[in-house]
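Coordinate-derived values only; no laboratory data. The structure presented is a predicted model; accordingly, all values stated were derived computationally and were not measured. Cβ atoms are built from the backbone, for glycine too; each structure is taken alone.
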Structure I
Amino acid sequence: MKKSICAAVAVAIWGFTSPALAQQQIKYTVSFENAVHHEAQIQAVFQGVKTPVLEVRMSRSSPGRYALHEFAKNVYSVQAFDSQGKPLAITRPNLHQWNVSGHDGTVRMTYTLFADRPDGTYAGVDNSHAKLNAPATFMYAHGFEQAPAIVEFKTNGDKTQWTAATQLKPEQEGKLTFTAPNFQYLMDSPTELANLQWREWNIDEKGRSQKIRIAMHHQGTEQELDDYTTKAKRLVTQAQAVFGELPTFDYGTYTFLSCYMPGTPGDGMEHRNSTSITSSRPLRTGMSGNLGTLAHEFFHAWNVERIRPKSLEPFNFADANMSGELWLAEGFTNYYTDLLMHRAGVISADEYLQAAADEVGYVIYAPGKNYFSPVEMSQQAPFVDASRSVDPVNRHNTFISYYTFGSAVGFGLDLTLRTKFQGVTLDDYMRLLWQRHGKPEKPYTLPELELALADLTKDPGFAKDFFQQHVYGKALMPYETLAKNMGVALRSAHPGKAVLHMEQLQFANDQATLMSGTHIGSPLYKAGLDREDVLVAVNGKKLKDQKTLNEVLAKLKPGQTVQVDVEQKGVKKQVAVTLMQDPKIEMVLLEKTGQSVAPEVKARREAWLGSKTVQ
């Protein structure tokens, strides 16, 4: 009954034209009558249909993600009507498509969307807000890829104070009505609706002024938001300094859609003129982590959104998306995240160096580097990027995230450039890629990345060798030497500390269960133990908790052997396990190790870590 009334009103408001005169256009109307139960009511009107059968679809993937997510699973109560309100026949050729026939040039689809994951990939609706990622929200139609779209949000009742944060173009003053020029732009445009707190500032450069906005949904104080904004401004400036200028944002505005509410999944998702940042961490206790996500996603405004790999052009909404360049697109962005945080004064030099050490140290230790190169790791994104499966995998041994691997590659390349080539840095490389590929929006290939490095260094041999060894190949860079050249020591964080395991243990009932497969080369792997095996005692000491295990190990050294009582698939036995050196590494300023640092090395380090200004 309610849907029929809404449909009749919508027909009157929309003012449908004769099919013969209709131009292709889409209008979406979204309302939230049952927000308390995470539902949104959506109407999509496709005007100017040119085929007897209109193929209406839900996306299977989302920009910034590479795996399949099958958004159609959250859509139900689907109905179709013509311009006069006549019901139309629907057939389902597959799980994500609705074929509509018998129309008069206009098809009006109505459906309910269940939305209970308010992150950057999915959609979330409740009485406090609506967090809508477009591919998870809007049906689209084959043949309407170039049609403009109107999106109207209806917020009645207790939601009248809601405002909307989006990169869509606002169309009517005082109304939540927006437009997108085409399908690709619409699908790249998330929207946050809530009683938002706003902060904004203008950046003037090269004869233009652009606005940066923060739309905040949180339970904190105005002072916390002001502190967040002050630090965000510094991060924006430091990112701008890397590339020498801001991108030209569509409609002159860039928006941070920031949602820090209890129960909110942590996520960050870049878009052309906005970014979606979500976390359950409140500002008062999670400021650094929240700003780290902001720094990462804003860097994407250049690297990914405009400096784009050709392998992702155009983005395929009907399948998974594979790219061999994510080590740069995501990994180099990851490298700059903490570096910008330090340059902006958000974290200390010690905090930055430890963050970099954690990533480099993981790559040094992880066995995955022996199986796949950074290019090959990138290509596996559809298997790992928020994808879901129920069968156990061996990725803890065969995979290193392209975020981490790429970050370590970026770290190594930056330090190599700074020591091998006078006055050349990774900042210069990113700026060159911006000028060649980002600013003209000419998607790049792997050979073009190598060519840019050759032209920057004026050493094609170096560029070829670097790509063959460290991008296409699996060779590690000499991180310890590179760090020392920058006045930094890369060393064991806990020399002489013995460890029994690097895997996750779950302690209960005076025993510990291996929750994942064991790592190649680890003590438990060498002892033949694996997932779901149970450790009962070490040298006769019952394993009540991690503290008990630590007390046993504190009396031992790497290389010593302990007797471990285990239960493996119901069989109790005792195995000998040889302890290993704790693999955790740290990076510290050389001065803190008692070593002297030459003035030229200090200058090089300061040029690397120091704050930058826009040139």
Structure II
Amino acid sequence: MAAKLEKRTFLKQVAPFKDLPDEQMELVVTDLKEVRFDKSEVMFLQHKTRVEGLDILVEGGYETFFYTSAGQKQAYNKLKPGETYGAFSILLNKHKSICSVATQKNTRIYRLSSELFRTLCKQQDDFYQYFLSSFGKQMLDDKFANYVANPPLDVESLSFDRYFVRRMDSVNPRPIVSCPADAPAHELAKMMEEHKLSCIFVEEGDDLTGYVTDIILRNKIIAEQRPVSTPARDIMEGPIYQIDTGAYIYEAVLLMFQHKIRYIIVTQGSERLGVVNRSKLLSDQAQSPFVFIQSVRQALTVDELRQKWLQVPEVVHQLLSRGVKSELVNQVITNVSDSIAQKVIEGVIAEIGEPPARFAFMSLGSEGRKEQTLKTDQDNAIIYEDKANEFREKTRKYFLYFAELVSERLNTIGFSFCTGGLMAKNPKWTHSLSHWKRNYNQWIENPDPQSVMNFSTFFDCRLLYGEEKLIEELQAHIVEKLSDPGDLFFSLLANNALQYEPPLTFFRGIRTISKDNQQVFNIKRAMTPIVDLVRVYALKHKILKTNTGERLEALRLHKVLSHSDYHELMQSYYYLMGMRLKYQAENIIDNHEDPHNYVNPKSLTKIEVVTLKEIFKVIANFQQRIKMVFTRNLFG
């Protein structure tokens, strides 16, 4: 009796047990088993050890931590008397311990059986919600969330598997450029420069008999001081090796290393499809996103760029699978996207001639914020410097034609046209600097819902190509105009941020809509309030950062947001971003469908559902704050 009284007295101090009805408290007290640990020991291993019950600490403590893939111990938290361990593992992880756990010396616990714990959760909703909410809040810690969602993986095996399962038909070979055997060396050099190649094949009749590379020209013409009229047949090397599209990539690489060659011709049956070089083949298959980005920059044609963009979902999936943070994955996508757009712009300029004025090609919206996903369209605009009257029409005509070509090629690559026409090819969004200043004046001085929407979109602008000084001058003008924009402007901006409410039902469920015979929610719309409310605060405090994470950091440094506010918003936003990218990549890779923003809650794990609910609460709370801070003059 004394032991039961001690347990009851203790539990009356511990949430959420203290609020249980007497009848259920009696069941708990009867079920509890006391366990003692005299020395420090590891009792649970993450995702391995089965958790048999809910541990309630009475004396001593637990240390929860994770092991990295390298076997290093990453401390996470210390649990003290009155705290519990095991709820998340039982409810959300099929009884497997979410963390690794070590006991302190002289630790004493009460262990509640998992059967009774689950029964209480079913019978007492407040009891159940206490644990779910607690777990959801912990998932807003990026380190905790990363280890829970991404147990350590063998990164080497990921690279190995991908490298050894892809075939040559996934490679995009370049056209074969050849010359007659009697062509002089100086013509070969000229052809290499013209086609941006480092290898020319030598033909005699219908056969390719050898090849000449830039290194061969250096070694056999320049180093040996031969005349530049030396014919190709006198300096060419061989033999030429070929490989079929059905062969594995690693076979081609081994063949190149075995014969010490840099180039190999890709065939399909008796047809020659093109040529690939060793460094490009290796870089294309490398797992490093930076190497992949470099390979994008080496692409020469629109078709090559399109092939690169088609590979991005696989790169994204690999990065997320390894636990790379979603904000870094965003940066990889943005770098690839920027590189593609810059190559397209350079190609158009080379084709139509140098522009008649300095200009800035801007990315807008999610592109401008460096927050691109795999479902992306074109959001861009052009600013060009003011010219004298007699040159205005010519200048405008050039940039509209230029924008048309750029936009068409980006669409071919996979960046679809903006359905709302928010593109530089739209004459409405390609203008001189003075015209752009007048646009912003109009939006700020005469605000209405459409003008503040335009302002928000164009405030999220970033230089993609050209003269950054033009954007800087425009931003300086915006800051000046924002010195006293009036309450209505910010009220309308804030109201814009309140358009989409987080999809959370009154009964703590995820609100869904019907689409394609499924009940889903729009994850992009769930994230939008964070983007919008952070932008409003940034505008209010004249912070010109465009990225949401960078704006949050600046707001924290300006003490506009507390560390707690910053942390909650940052983790909420990038958790949603990671989920969005993951499901888009899987939709493309596994289902061979176009990416979209709809998520079926039934496809989520219990952990993901609990975390989402907590995130939606965070968003709802900040929306309430925006109403108080920015819209009181409008709505009373």
query = 6.9 is what came out when distance in nm of label points 7 Å out along Cα→Cβ at positions 48 and 400 was calculated for one structure; which of I, II is it?
reply = II
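Supply the structure label, taken from I, II, corresponding to mean count of other Cβ atoms within 10 Å over residues 120-127 with the calculated value 22.9.
Numbers: I: 22.9; II: 14.1.
Here the read-out was taken from I.
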ask   = Quick one: mean count of other Cβ atoms within 10 Å over residues 128-135 came out at 18.5 when computed from one of I, II, so which one is it?
value = II
key: For helix-only ellipticity at 222 nm (-39500 (n - 2.57) for each DSSP H run of 4 or more, over all residues; to 500) computed as -8500, the structure of I, II it came from   = I
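13.9 is what came out when mean count of other Cβ atoms within 10 Å over residues 32-39 was calculated for one structure; which of I, II is it?
Numbers: I: 16.8; II: 13.9.
Comparing all candidates, it corresponds to II.
Given a value of 41 for percent of Cα pairs over 38 Å apart, calculated from one of I, II, which structure does it belong to? Provide the component values of the computation, followed by the final result.
On the way: I: 41; II: 50.
Checking each candidate, the match is I.
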